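Any read-out appearing in this document is the output of simple, stated calculations on the displayed coordinates, not a laboratory observation. All values derive from a computational prediction rather than experimental measurement. Cβ atoms are built from the backbone, for glycine too; each structure is taken alone.
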Structure 1
Amino acid sequence: MKIRELLYYLKYGFSVLLLHRRAPIVAGVPLTDVCNLKCAHCVVANKGRGPYSFGRLMEIFKMFHDRGARILYLQGGEIMTWSDKGLNVNDVIKAARDMGFFRVAVVTNGTFPIEIASDAVWVSLDGPEKYHDEIRGKGVFAAVMENIRKSPHPDISVNLTLNKKNWHGAEDLIKLISSEKNIRGISVNFHTPYPGVEELALDIKERREALLNIIRMKKLGYKVINSMYGLKALMTGRYKRPVHIIQMMEQDRVFECCWGREIPGVCEKCGYGIIPELSGIQALDPAAIFSALNLFKAAR
């Protein structure tokens with residue numbers, strides 16, 4: 001971590017965490033809602049909005065930067081489908097860095113070659129082949145794993161979101177990911193019950209069973225990125241939200257924490273693994289702060 005970056009985080013921590021000024025450090029922006037897959041759980045892709053122009057993205061980035069954000073994550077749809085007048089995702093990443101963002105991460109379904117200039121890459125996997133392909137389409141898992149193994153990127157991690165269709169495959173996927181030398185680790189999330197896909201959310205008993213197993217695997221040394229603090233918070237639901245140190249753009253609007261907070265019942269059943277981690281940072285929990293340093297670190 002560069003000195004300039006560290007000093008900014010210290011200044012931010014004093015202003016926001018100690019003086020309670022409301023400002024983001026993390027910002028999420030969907031480059032497009034266009035996606036090449038039709039996943040069973042998705043509620044944001046292929047809704048007709050299409051890609052943001054490069055100019056509009058620069059306006060959005062500046063807005064978040066002016067608010068204080070310095071960690072940027074880009075998502076979709078599928079970000080690798082984005083282009084504008086000959087520009088591609090790497091041009092967007094460079095522009096974000098030039099603007100002053102310290103870290104830029106991308107979230108991808110992994111079906112395109114992973115040749116990208118971001119600090120970190122998060123690839124969505126829904127389980128071993130049987131489970132992943134049931135949710136995303138036949139042959140997708142094999143293609144994604146091939147792209148991961150061929151990628152020269154130094155910091156690839158996996159996002160796993162557990163739902164009714166795939167939660168029994170979590171252990172096998174964690175074991176597989178832990179054996180892959182080109183993958184840093186796996187972050188575990190739970191399906192959030194957005195309208196239209198509520199039936200995929202695990203009930204309390206299933207969620208607890210899944211988390212106890214994941215905690216056991218983390219203790220055994222498997223590459224689970226979530227902290228113990230975050231996993232236990234996901235199990236109990238006892239963490240403060242919404243979290244104001246993360247803001248995201250969705251449907252051309254900015255939301256503190258997540259757009260689901262406006263939908264009755266969604267925020268209370270949040271399954272995003274990053275939210276309890278960030279909530280712990282707001283509460284100045286040492287374990288959560290240490291975990292965040294690991295979560296957002298990027299190989300250079």
Structure 2
Amino acid sequence: MKIRHLRIFKAVCEEGSITKASEKLFITQPAVSTAVNELETYLGVRLFDRVSRKIQLNETGKLFLAKATNLLALYDDLEKNTKSLEEDATLKIGSSITIANFILPQVMVKFETICKNTPTRVVVENARTIENMVSENKVDIGLVEGVVYNKELKNFPFSSSELLVICSPQHKYAKAKTVDINELKAEKFLLREEGSAIRDVFDSALLLHNIRVTPVWTSVNSQALIQAVKQNLGISVLPRQKVESELNNGEVVEIKVNHLELISVNHIIFSKGKYQTKPFNKLIEILRNEEI
């Protein structure tokens with residue numbers, strides 16, 4: 001049984017004859033008759049009575065017509081509105097912590113204004129976790145800082161942020177104009193966890209000078225690190241946006257380190273085989289056009 005059989009059956013019922021149905025459908029009378037016979041044979045029941053060379057819908061046919069009409073309506077709706085399903089499908093977004101704090105909220109406001117019917121689900125984790133979630137298709141699109149390790153993922157930058165080395169106003173480096181990078185080896189560091197973009201950028205920058213440090217504090221929470229810096233428990237590396245208020249209030253101080261440039265590039269990442277819906281592309285467009 002095919003949709004074609006149901007359409008022909010419905011037309012015969014509506015027109016009351018095979019001749020009129022064939023004219024309505026622009027097909028031959030034998031083709032209509034054959035389709036009706038094939039349908040009845042497939043179902044194993046008679047839908048029409050053949051009386052006095054006329055075809056009349058019987059009681060079984062009437063019940064079948066009601067179901068066929070509903071089915072055809074659903075099929076036509078599905079065929080007509082499949083494109084719009086893209087806008088109704090949930091868009092899953094993974095974001096690293098700094099991007100979620102300082103970029104994503106205003107982006108999502110714009111996105112939800114434009115794509116009103118598209119539900120979204122946002123997961124916030126460190127950059128390495130988000131990268132893994134994208135590669136495992138647990139999220140549709142990822143927003144991460146720093147290096148993208150998985151070369152199988154498509155990625156392109158959309159903004160960047162400056163990382164600062166900071167200390168307490170009571171720290172010995174607080175009043176220093178500059179600090180030699182090699183002096184950092186002896187310092188107590190309060191750093192983000194491994195797998196975070198901030199940590200990756202800092203560790204990579206030190207490795208260029210054959211320097212490694214072992215933090216005395218490791219935290220996924222940047223505010224915890226800021227509070228520890230205020231208490232002069234060590235120095236930390238965090239995005240400028242996260243410590244702007246504390247810098248302005250004199251609660252922490254930026255340390256200028258010679259030969260150390262810390263820039264974290266923000267990337268949009270997604271699987272190479274990922275189908276890009278209209279909402280998917282609209283989110284990327286907003287991110288790339290956002291003044292950050």
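Tell me which of 1, 2 gives -11000 when you compute helix-only ellipticity at 222 nm (-39500 (n - 2.57) for each DSSP H run of 4 or more, over all residues; to 500). Please report the intermediate quantities before stating the final value.
Values: 1: -11000; 2: -14000.
The correct label is 1.
One of 1, 2 was used to compute relative contact order in percent (Cα under 8 Å, 6 or more apart), and the result was 16. Which label is that?
Working: 1: 16; 2: 21.
Traced to structure 1.
Please state which of the structures 1, 2 yields -1.30 when log10 I(q)/I(0) by the Debye sum over Cα atoms at q = 0.15 Å⁻¹ is computed from it.
Attributed to the structure labelled 1.
Here FRET efficiency 1/(1 + (r/R0)^6) of positions 3 and 123 (r between Cβ atoms, R0 = 35 Å, to 0.05) was calculated and came to 0.30; which of the structures 1, 2 was it taken from?
Source structure for this number: 2.
Work out which structure the value 11.5 belongs to, where mean count of other Cβ atoms within 10 Å over residues 51-58 was derived from one of 1, 2.
Value 11.5 for mean count of other Cβ atoms within 10 Å over residues 51-58 corresponds to 2 out of 1, 2.
Computing FRET efficiency 1/(1 + (r/R0)^6) of positions 251 and 283 (r between Cβ atoms, R0 = 30 Å, to 0.05) for each of 1, 2, which one ends up highest?
The structure with the largest value is 1.
Thinking of 1, 2, which structure, once distance in nm of label points 7 Å out along Cα→Cβ at positions 115 and 139 is computed, gives back 2.1? Could you put the intermediate results ahead of the total?
Numbers: 1: 2.1; 2: 1.4.
Considering all the candidates, the number was obtained from 1.
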